[in-house]
Structure I
Amino acid sequence: MAKPPLHGLRVIETATGVSGPYAGRLLASMGASVVKVEPHDGDPARWQPVDDVPLTDGELSPLFIHLNAGKVNVDSRDIEPSWADVVISGDVLATLENSKWNPNRLRSHDTRLVTTTAWGADADDPGSMIDELLVQTATGFLGFNGDEGLPPLRLPGWQSQYVAGGLAAAMAQLIGRTDASHIDVSWLGALLTATELCYGDALHCQRVRSKVGAHPPTAFPSGAIKCKDGHFAPGSIRPIDWEMQCLFYELPEWIDDPELKNRLTRRHHIPMIWDQITPWYLEREKREIFELALSSPWAGGMVMTPLDALSDPHLAAREYLGEISTPQGTVVGPVRPFKAPGLPVSDQTVRPKASNPPPVQEQRSPSKLRPLSELRLIEMTISWAGPYVGNILSPLGVEVIKIESTAPFDGFRTQRPYDHGMRPGQEDLVHDNRFYEAGGLFNAVNKGKKDCVINLNDPDGKEAFLALVANCDGLVANFSAHVLPQLGLDFSTIRKVNPRFVVVRMPAFGVEGPYSDAVGYGSIIEAMGGVAHRQGYEHEEARVSNIYFPDPTAGIHAANAFLAGVFHADQTGEGVEIDLSQHEAMWQHSGEAIVLASFHNRDIGRLGNREPGDNFVGFASTKDRWVAVVATESAKDSVNDLLKRSMNKTSTQLTKDVELAGGKAQICLDPWTAPEELPLSARLDLVDHPITGPMRHIASPFMVDGTRPLPTRHAPLFDQDTDEVLRTIGLLDDATISSLRQAGHIGGSLPPPADLGFVYE
């Protein structure tokens, strides 16, 4: 039996709620030994309802079950910091100062600290689960999410806390590779990196973009469309998506219609399209439509509910779900974050508080971990999910090499400016190849990387690539499942070149399984991954957002996969191939819904902007802006009295009044005003770029011993570093590099933008 990737890593988890426990759950599910230490009155997640149906007396929350399987649970008096490599805490530093989890005391035991709190470890308040709406509001993206005339619309569940927990798990794996004593991950900073694309228009195009509603017009048909037994989310971004839809709708004349085939002009004909396609969807079941997509190049996804997940043939074939033992019996839930040797781990048990004897106090074996500065990651990625990995690891010291090609190239090079207008004063860039360097989204998520252009379809280009593999540590690839094998870059070939190499493949639906050949991107993964079923106003039945949230979610889990694989390679000398499904990564953030469905045979209820339980959580309208308001049960009556008169107050006045009444409030800004105000203005980096000039970007979500890591350089220009990378890392001589370039096996240039239809007036 293969050892799981993190076998040998020791973790103490003192955090409660969602964020820290999710970090611990991820680490345990990757093979780490995780000891949970609860406070005297227990982790409040134990009795946290997940919707409007209260828990029965003594019932263990589905949320707690999802977050805490596979951990040993001990009394704090029975465990010493010296047992662990890392401690995961949900407390601020002021609280930790006089405890045995103080970072300086931990450092004396060669144990390091990772904290994950709402606003940062230096804040006065660590935050609690009900602060989710406040954190989401503070990012500013909610000012863009929702419908005109209605309150802003949050992401369902505890998404900022899940994102921070995933990043905290990655940081726990970095502790032994850096001299840092303490790495802090705030929910706010983490969620900002997961909503970064919302700021493309404001930061990179300097223009306001209107709300797009439940069916974004820039890639219509879109959103969650009602069908016979639920909802379906059609993909309409690529030309082939539109062509296939026209054939399925039996409207082939639309394929070549100049007004309809271009998604940016199609928006002018949405009422006519609605009239034609609505009956088609209502006559068909969602799985029937999904089967059409699976049989063709069309990217589309059915809105899956938790009950759907329990009976889904793809998730079953991949063994993503498994049995979890609890004091109340056995339930089904997620048991591994990705497929890898040694997973899932055998321990999938949720234990009572302080129910275990302390682990044996044997001295830790020194971890043989290379420092961050020696790690090299190759990215064969496009868009956002794959590039997210290098974007967060590069400022921490990992050398990231982005592999590009002349055909196809990363389409993010053309996003913002092309689809929503060039930045004022830069309109002339569209007339030459500087256009490809002005893509705001590409430049945001590829900072600090080196760019190496190689034709992998050519044998000589492939050999040049393998020369890089020989001197790097891992590869992250987010192409379709068949791409690497078709290129002759299967894992058996790669490991012959570098036996310690780690390959993380992250297609939309994983490398294996009935859906593995399907194409998927953000909106489709939201539909298939449990978000769309819960998302939206309470009067809706399903909704897909316009923020591509599954991309960073997949990226966070891919970063964990890469680091876990490198940990395994450092300990064993053997590399590993990891099969990561973006679909499953998204379900990780709704695992409590699957556990609930397994235990009670029902789908989780919709809450809109509310939190489950007896507290007040929602938005109030004022003279100038919406305000997010949170009040515990003891304060909700007095806060409710204030909200009856909220329209007579400014947002600033209402915020002060709510806080005086014992509640909490956060003014809802939007992606165009938030960058000028705290807290977002303090979380932006100014990065100079040779084509666009200085541009602002969302900063790293990490604080390392009190300092935020900075980007090491701007996003690379196309073909900027090819020769240098092949010379210094691939160890090819100048004559070989020159010969490869002359033959067209490396380097090159992209076609004029006008040749590809990029014309901006």
Structure II
Amino acid sequence: MTPRTIAPESQNAGEPGVGISRRAFLATGLAAGGGLLLTLKFTATALAHEAPVAAYIRIAPDGIVTIVAKNPEIGQGMKTTLPMLIAEELDVEWKNVRIEQAMLDRIYGPQFAGGSLATPLNWIPMQRVGAAGRQMLLTAAAHTWNVPIAQCEAHAGVVSHRPSGRTLTYGALASKAAALPAPDLESVTLKSPKDYTIIGRFTGGVDSPRVLEGEPLFGIDVTLPELSYAVYEKCPVFGGRVVSVNLDEIRKLPGIRAAFIVRGSAADAAIRMGLVEGVAIVADKWWDAEKARRKLRIEWSPRSDPEQSTQAFEREAARLAQSAPHSILRRDGDVDAALAHAKKVLEASYAYPFLAHATLEPQNCTARFDQRGMEIWAPTQDPRAGAKLVAQTLGIDADRIRVHMIRAGGAFGRRSNSDFMVEAAVISRHTGRAVKLLWDRSQDIQHDAYRPAGFHYFKAGIDASGRPIAFRDHFVTFGRNGRVASSAELPPEHFPAGFIPSLEYVQSLIQLNVPTGPMRNPGGNALAFAFESFLDELAHAGGRDPLALRLDLYGPPRVFPPPPPRFGMKIPPFDTGRVRGVLELVAQKSGWSRRTSLPSGRGMGLAFYYSHFGYVAEVVEASVNSDGTPKVHKIWAAVDIGRQIINPASAYNQAEGSILDGLGQALHMAITLEGGRVVQSNFDTYPLLRIDEAPPVEVHFLRSDNDPTGLGEPALPPVLPALCNALFAATGKRIRTLPIDPRLLRRSAA
């Protein structure tokens, strides 16, 4: 069994700089059956239009507690984790908790899944909701017994009066508690971590048994009375328009109810992931609609876009690298002068491809339009953005759109876009029927918002001690009309900026007519490969241990000034002490010092990356088979995401899963374009990591006295460079382009 360790927890608890605004308060009322209902309500000063009241907590007379999960569930476990926070402070037994998924409702504030933000945004607010409920139940018991509240205590769904030994269950107190005024959320007392009975315990996902049983939980499973099925065909060249189509023939096919052209909402709708022009087919059965789609004969304009091809991009990147950059992102010191005085100068170019998200559940959405408005059932990461897009496209009031957040079969950033939602909504309004839109796999891969490709042209100088003293990156990325494409940026503060005295980041843009967007750890899933691999090159060129060089560069523990607030929360400062902590821990756990004694042809590689407020260092041990295919033997990860792991079961799943996700990207995944079209169409041409390729992954959490943060993304980036660095240690051959080409690693004939 893979070892799993958690370092001792700090007892110094503190609150993060995010919480419920004073413009919000707790409303109470009676639930059906006479139980307590607690609602987090936003005042009119906070929101222009207040949505219908919805409850966070319902306590039934029998003591069963229903807790509403406010955010979408995309597989990262928030439907379990956020209710755990409420249940802990409410002080109920988890076995007596039932979970319901919220609908989109302003009452809950932000409702989205992305950026590993669910934990930092909700860590304190959800606890306060539970603590407020506990305080109201204590007050109700004190009034019942006519005793001071200080003599009462709550535990496991029961309130006790310590002097007399009397007890009352939450169910018995619920109605009386509902009649009391709610406390100020910012004044409630939270538990000490030493008293946690739910937070920090391995807790299975609330839906996991149903998933294992194959119950219909996902968007693709939604059914409604008199439901029709829809397919939607778009131009293979992004942004193409319909010139002609054989609709009369299609409408005569068995089971077909409608076939029509949908005109796009804007010329650049494909880039913005809005309503893209296409042909819709509606049928009684999905297979009837799909068979009809395959018989479509559509003339598109344009039919090709020759400049939008992988080979053309590579040629243009090489040309731009030899030219003056389009812009300067950052300039510290005098790089040219530092290079002139360097003991050794290294140059290397790195490249990585476009990637599709390839969620196992293809994009889908169910929509029903009637006199009341539009009702949508969608596996979405961002239901509010989806509702806004639908409202704008259809020209209807946003208040007439209701969104049910359905469990998603994977997301990784893809479902933060809402193209599939607006397509279903438009088709439903056109036909006047409830429709379920379902893409097939080829559509899902060929109409994505892709992780952008990129090209890095590095030049660096090291001194006699092997320390970098000059660093330059000419980053050739993608944009449109002079603006960088979504998720194609290089942040000016990206490491080693600020740690090497003479440094320059410059940028040039290639015109792109292909949609891009966030993918699990946007930016970091690509930048880490290039930067951490080149840093490994610098270490070897200077005769330095890659670990020692990183520790030297980051220097002694120090905390940098925090960046400005974002996402409505304070952003934690960068702490080099935390960097050192995970680097030293992963070195210890992996036996980094033994790497020189590994068998011939076997090597270890190291990488570190900071993202989404998480600090992650990883070591990969790998070798190469005779045909050049990499063999990963084991991966170690040291992770610092703060003082508290809310649900270790979910945390390990997220860390291990994202590491394997990154491994699949390094070994297999690439989207290529020809004539403006995506070449790949299914898993035979866009393969994912196979079970027999997945190595043991050993994750160690390092507790630090910092606010907890999310874990859906931070563990992914380091595995790509750590693998490539391990392959260099094993073979002496450097991988500078992804995915890894086994031909570059194939052993020479004896």
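Say we calculate relative contact order in percent (Cα under 8 Å, 6 or more apart) for every structure; which of I, II gives the highest result?
Top value of relative contact order in percent (Cα under 8 Å, 6 or more apart), among I, II, belongs to structure I.
Distance in nm of label points 7 Å out along Cα→Cβ at positions 118 and 638 computed as 2.9: which structure among I, II?
Source structure for this number: II.
Upon calculation of volume of the Cα convex hull per residue in Å³ from the atomic coordinates, which of the structures I, II produces 152?
Only one of I, II returns 152 for volume of the Cα convex hull per residue in Å³, namely I.
I have 19.4 for mean count of other Cβ atoms within 10 Å over residues 398-405, calculated from one of the structures I, II. Which structure is it?
Value 19.4 for mean count of other Cβ atoms within 10 Å over residues 398-405 corresponds to II out of I, II.
Of the structures labelled I, II, which one yields 3.8 when distance in nm of label points 7 Å out along Cα→Cβ at positions 470 and 614 is computed from its coordinates?
II
Coordinate-derived values only; no laboratory data. Everything numeric in this text was worked out from a predicted model, so none of it was measured. Cβ atoms are built from the backbone, for glycine too; each structure is taken alone.
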